[in-house]
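Student: Quick heads-up: structures coming right below.
Just so it is clear, none of the values below were taken in a lab; they were calculated from the coordinates. Since the model is a prediction, treat every value here as computed from it, not as a measurement. Cβ atoms are built from the backbone, for glycine too; each structure is taken alone.
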Structure 1
Amino acid sequence: MEKSILTRLISNKQMNFNTILKIVRLGRLQFVFGGFLFFCTGALLALLSNAEFSLIKFIMGYAALFTAHLSVSYSNDYFDLEVDKFQEPTRFSGGSGVLVTNPELRKFSKNFALALMGLSITLAIITTIIFQLPVSFFLLILSGNLLGWYYSAPPLRLSYRGLSEFATVLTGFIVPGIGYVILMGRLDAVFLIFTIPLMLYELLFIINVEIPDMEADSFGGKKTAVATYGRQFGFIIGAIAALMATLSFIFMPLVNLNLPTINWGLLVIFSLVPLGLGILSARKKVVNRKSALKWVNYNLLSLSIFIIMINAYFIYLI
């Protein structure tokens, strides 16, 4: 009998641990890490613009962003459940797949997303008041939360209305903008111009995330660019976005950004990593999912490498 009780206790602990693991998987932390890199780019740009570093500001600003970004994974999985039933999850697309096999966690996923959003907005209010930040900081956090929620949630359902690319491009402004304003105390021309290539790289990102999901998104009613026009079109758009980002770095020295320490030629060289792979993937003319997935992984890895190189270079300059 004692053995039976012990067995049940071990079984319950194992079940609880497995549930926790599933909840963590729902969060898709790889995307949160990408958001952290973009946040750091904005913060480092502020330091290059002579802002003073404050660890507590940095932590508070990112905490508000982190909770907002994390909530997106839980809300998207909740509202995209019917679409996710048509597809096999990958590292970067197709949702986490947790709710498809564990529907009992669906209600938790929605409630947890709402709780994270509430915490994010509360942190934004507290941070704005404590550090006397401009209202732009709060608005960036608020808009990020709303974009993340309504990306899949009714009534807007942006990804079902052909607006998924537009919404994601906006995050290329919002996420680094939060990092910039938390230290700089304002949004200015330096950031507005520098964010142009960052938004283009977000277009490269979302297009590649959509490529493996083409069939499932089409069956589920999502009107993404790839579901509408096909994988080859997606790879071409990704390559064009990378090219435009590289061109923006080439022309930035012509604009007086008051950042003489940045070697723009070096940034152009960094940008050749996603550009080169973007062009290669477009030239391959891949249409089947398995082959396309390989090039999607290459493109997204190249984007991560690029952002890491930018941040490393900025840290070196500081």
Structure 2
Amino acid sequence: MEKLNKKKLLVIRFSALGDVTMIAPVLKEFIEQNPNVEVYVASRPFMGTIFKQFPEIKFIPVDLNKEYKGFLNLFKLYGELKKNNFDYVADFHNVIRSKVITFLFKLSGIATATLDKGREEKKALINQENRVFKQLKLTTERYADVLRNLGFKLTLSHQLKSNTLKEEKSIGIAPFAAFKSKMFPLDKMKIVTKLLAENGYKIFLFGGGKLEIDELKTWENLNPNIQSLAGKISFEEELQKIATLQAMISMDSANMHLASLMGTRTISIWGGTHPFAGFIGYGQSTHDVIQDETLNCRPTSIFGKDPKGFENFDYFQNLSSENVYQQIVDKLKN
């Protein structure tokens, strides 16, 4: 009977992987603080694995490439979603597709709220001539603001939570990112990996796609302590493995957010982007960030795409493999 009295909240966020992953800890704490609300998340089918950790969050797979492809099919999607009789709709994406669906719900009298991406502040952060260099609101707090704008109370802990026993001296390394500007050069990262393995750390490599799988396979020859998991296990199994690691080393990429999801500390390496944009992993510490703070051009972008004049710029020119290795070791001691 109690369940029937619960209010229903729909959260919309279709992509990307890192952004969707950041939703999960926000909604977990939201449910803890608002037990009278039933939470549904509508996202691409692949994202469902992220929410398997949270059975209290109901996942609605939305295939925008097939069943709901094209503008007119958004009306079909709205009709399907409407059958759930939601009381609130939270647009965590703020793109044309999510805005259309949210608008249709609003027309039908449902309370709605939409993500403020802080576009002007972010433009100022990357402005090369008149930069406003300061920490911007965390993306997770922006998500929380959408829920607050619907009238809910929510205080985020920003604490990394883990229920899994960690394997001592086990490290995950995810050396890839969507943009080159965010990737510590592979030849340098290879040396870092070798040095860590020689120091007795058990290294597990993460990646996806044929080129990444083939590349990481060759890294296994550097030291018996190095094992590539790329292409060998499922995404769900990857998450379970990440949960057991002492630490994850990643770029500014989805892997940082997946580690946060699984309660694993992450040492993140940043290039063309900057933690000030608000995308650091949930519960992660800025003390675990590795970056070149002497490069006055940073950040040049919010998401990693090089702007004009910075094509193929080397944001890691002053960071040697040995320097990054030593920073990682020093951080792991603390």
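Student: Tell me which of 1, 2 gives 20.8, 80 when you compute Rg and Dmax of the Cα atoms in Å.
Tutor: Working: 1: 20.8, 80; 2: 20.8, 63.
Checking each candidate, the match is 1.
Student: Okay, next question. If relative contact order in percent (Cα under 8 Å, 6 or more apart) comes out at 17 when worked out from the coordinates, which of 1, 2 was used? Before the final figure, lay out each step's value.
Tutor: Working: 1: 20; 2: 17.
Going label by label, the one that fits is 2.
Student: When distance in nm of label points 7 Å out along Cα→Cβ at positions 62 and 94 is calculated, the result is 1.7; to which of the structures 1, 2 does this value belong?
Tutor: Working: 1: 3.1; 2: 1.7.
So the calculation was done on 2.
Student: Taking -26000 as the value of helix-only ellipticity at 222 nm (-39500 (n - 2.57) for each DSSP H run of 4 or more, over all residues; to 500) derived from one of the structures shown (1, 2), identify that structure. Intermediate values should be presented prior to the final figure.
Tutor: Numbers: 1: -26000; 2: -10000.
Only one of 1, 2 returns -26000 for helix-only ellipticity at 222 nm (-39500 (n - 2.57) for each DSSP H run of 4 or more, over all residues; to 500), namely 1.
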